[in-house]
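**Student:** What follows is a group of structures, each given as structure tokens.
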Structure 1
Amino acid sequence: MKEDRQLRICVVGAGTRFLGGISYYTLHLVNALASNCTVSAIVMRQLLPTRLYPGHRRVGTITTQLAYDSRARVFDGVDWYWLPSMLRALLFLRRERPDIVTFQWWSATVLHSYLLLALAARLLHARVVIEFHEVLDPGEATLPLVSTYVRLLAPLLLGLAHGYVVHSEHDRKLLTRAYRLGPRPVALIGHGPYASYAAGTKPQAQQFEESSPACLAGDCKLLFFGLIRPYKGLEDLIRAFNALPASEIEGYRLIVVGETWEGCTQPATLIEQSPYRERITFVNRYVADNEVAGFFAAADAAILPYRRASSSGALHIAMSCGLPVVVTRVGGLVEAVAEYEGTIIVPPGDVEALRDALRKVAQLRGRRYRDPHSWDRTVDGYMALIAELRSNL
């Protein structure tokens, strides 16, 4: 790579048509890199046939208020069936001539597209980096055909990479156990914050319009936010909430906001059957950006009862808002909160311990904490990895 011009980086990741956590991460990473580099992005637009997507009813209907930095050139985007979008993406990549191409990995749906784009990047003499948000999506891991497909083809993609990025030591171990990476560097780079949701937003009355009675000002409002999937452990949280004594329950309100995936309907059933149903707000849908900010502004604490996890966008929103958080000792969550003072950690699947944590976090109501994460740290991590890759030329 030449030293006489600004470093050129292309980020390949999720677009906003199938809006989700990786869509937001891709956008934030591009914008963070734009301050240091000449940056471009190729985003995946149509991940798979819409009817096969768990949230197919809202595909293309919910958009983000966030935007790419005006300095970034964005190709939006690549469709799973390739024609003509892939041809245009390859021409875009050739025109940009990046020094580094970093791929955001999270789903088997993008594997075939990533393989071709990574091969094209190598032919253009770019260094290829793969950033892992999951070794494999938890839902896809339960599908034998999909997991076999990834097991057979993912080594080809990894073999085209010069280096890798993970968000935790936990994921580094998972990755090295799953694949033979050889001597290529694996950089541990922290997830950046989602501070746009903490910009002084005030909760509105409509935040609770889908609940029964209006939210009581004196309650400690406990927020579960994010997709409702089997590994999220929402059932454990509802059972822990139900286990609070009747003499104490008047001090609490549970707010559950999320779209149901993978037939995970048990939480909805438990909510309907709860003896404290009138104290549970249940917004069972994917919510837009302005609502996200409102729910976190209304909350006194965020609860993440996950049974497994590599990372969590909801956790980073909560830390950006300075909220007290309850997290389970799983995956990369413990590492993510290692420097965050407002944390209570409990064992996964332990309803009694989670109930006790709800009592403890109520005592932290009104406190706010400094988020130790920053996109500057993320960019610094990338620059260190890139320097290592350049030294190996």
Structure 2
Amino acid sequence: MNSMKKFQIKNWLVKTSSILLVILMAVSCNQDVPLPEPIPAAPIVGNSIGNIISTDPSFSILKAAATKAGLMPVLSDSTLSMTLFAPDDAAFAASGIPNAGVIAALRAGFLDTVLRYHMVSQKLSSTQIGNTFPNRQSPSFLNPAPTLSFLLRLTNFPTTRNGAWINTIPMKQVDIPASNGFIHKVFAIVQPPQRFLWNRISTDPNLTYLTAAIQRADSGYVPTSSSSLVGALNNIGANLTVFAPVDSSMRAFLTGAIYLGLVAQGVPPATAIAQATFLASTPAVFTNPALYAALPAIQVRGIVVYHMLKQRAFTNNFPTTTTSYPTLLNDGVPLHPGVALTAVFGTPFVTSATVKGAANATASTIYINPTPDPAGTSDQHFVNGVLQKINQVLLPQ
């Protein structure tokens, strides 16, 4: 591994070292997740996943965590089929747990929650995972709301496109066979998502215009209904990508749109630009009755849904050759070309990525910073989707 690659891997691992701290802070005030019911001892045939992590010294921390969580009987059960995306000792260290001794200080319920998100109830070799867009959606062993539904599962998203990944975490070794499935070694702990897209959008100080636009687009809809955008962004069953223009981008777009509208009405250009700048200076532009004709709810809704995909698009799953994909707008306009995605890779992480609207002169840049929610700007992973902050409003026509 050359020095540049070592630097990039080290830099990325430093970013991911906050993962455990974020999870600990989020769950520290909650009660433990109920421990799984005891599982009758199952006959062990061959080398099970449980046997492998029990005997491989590189999995000493994982062994301690799985033992405390009560998951070793599951991992050793030869009657089950599963895949484990397994953090080895180096991956735990990169995520803030340097040795097995630290496990003793962590709650069993917390460890159960985190490890179950690394477990998939299918035998998935790397060839079965596949390399298509979007990532494969694989239900994990983690049920985030058992009182809502016994069958509910959080999904993770492995892929072998542009390398081998689970969500945005690279795999360092794939296809370790076991009698009850496969082990794929990962570079760091895979963080379970904890919030909804709307939680992030509606509280982000740099997405206030997008928040107001979504609410304007929902005019006439009950916010909790499945037809509303707020409802979709709060829906645990949704699976979305939101390309989120930051406030400065929204402000610039609205200023230009209002200016053109005023000029078309005969307002002198100098006066029009001053008025447009003032009117677009706050998110209240979407609730100004004087602008309802210029910003009708149906038009705002069309713009907003054009910024959403019906699947999760992590940047590491973007194509390296510009390719177009449908958006939610295509539900109403099936023949629309959608948006065009492109990514540039370093070693191995994405160094830049763009999304281009059909009527945009240039592609919009995604702000690359994969630090976990709420600090990051790219590949922000939520229970019901992914958020990517961008520097332009996407224009469908």
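Nothing in this text is a laboratory measurement; each read-out follows from the coordinates by a stated rule. Everything numeric in this text was worked out from a predicted model, so none of it was measured. Cβ atoms are built from the backbone, for glycine too; each structure is taken alone.
**Student:** Give the label, chosen from 1, 2, of the structure having the highest value of FRET efficiency 1/(1 + (r/R0)^6) of positions 90 and 154 (r between Cβ atoms, R0 = 25 Å, to 0.05).
**Tutor:** Values: 1: 0.70; 2: 0.50.
Once FRET efficiency 1/(1 + (r/R0)^6) of positions 90 and 154 (r between Cβ atoms, R0 = 25 Å, to 0.05) is tallied for 1, 2, the winner is 1.
**Student:** Work out which structure the value 10.8 belongs to, where mean count of other Cβ atoms within 10 Å over residues 146-153 was derived from one of 1, 2.
**Tutor:** Working: 1: 14.5; 2: 10.8.
Only one of 1, 2 returns 10.8 for mean count of other Cβ atoms within 10 Å over residues 146-153, namely 2.
**Student:** Which structure, out of 1, 2, was distance in nm of label points 7 Å out along Cα→Cβ at positions 58 and 234 derived from, given a value of 4.6?
**Tutor:** Numbers: 1: 1.1; 2: 4.6.
Only one of 1, 2 returns 4.6 for distance in nm of label points 7 Å out along Cα→Cβ at positions 58 and 234, namely 2.
**Student:** While we're looking at this one, here's another question. Thinking only about FRET efficiency 1/(1 + (r/R0)^6) of positions 98 and 370 (r between Cβ atoms, R0 = 41 Å, to 0.05), which of 1, 2 has the largest value? Don't jump to the answer; show the numbers that get you there.
**Tutor:** Details: 1: 0.75; 2: 0.95.
Greatest value across 1, 2: structure 2.
**Student:** Where is Kirkwood radius over Cα pairs in Å, for residues 74-113 alone largest, in which of 1, 2? Let's see the in-between values first.
**Tutor:** Numbers: 1: 11.1; 2: 12.0.
Once Kirkwood radius over Cα pairs in Å, for residues 74-113 alone is worked out for each structure, 2 has the highest.
**Student:** Looking at structures 1, 2, which one was Rg and Dmax of the Cα atoms in Å calculated from, given that it came out as 23.3, 84? Can you show the working numbers first?
**Tutor:** Numbers: 1: 21.3, 70; 2: 23.3, 84.
Of the options listed, only 2 reproduces it.
**Student:** State the single structure among 1, 2 that was used to calculate distance in nm of label points 7 Å out along Cα→Cβ at positions 266 and 282, giving 3.1. Before the final figure, lay out the partial values.
**Tutor:** Details: 1: 1.5; 2: 3.1.
Label of the originating structure: 2.
**Student:** Let me ask something additional. Cα extents along the principal axes in Å, for residues 250-377 alone computed as 53, 33, 26: which structure among 1, 2? Walk me through the numbers before you get to the answer.
**Tutor:** Values: 1: 44, 32, 29; 2: 53, 33, 26.
Of the structures listed, the value fits 2.
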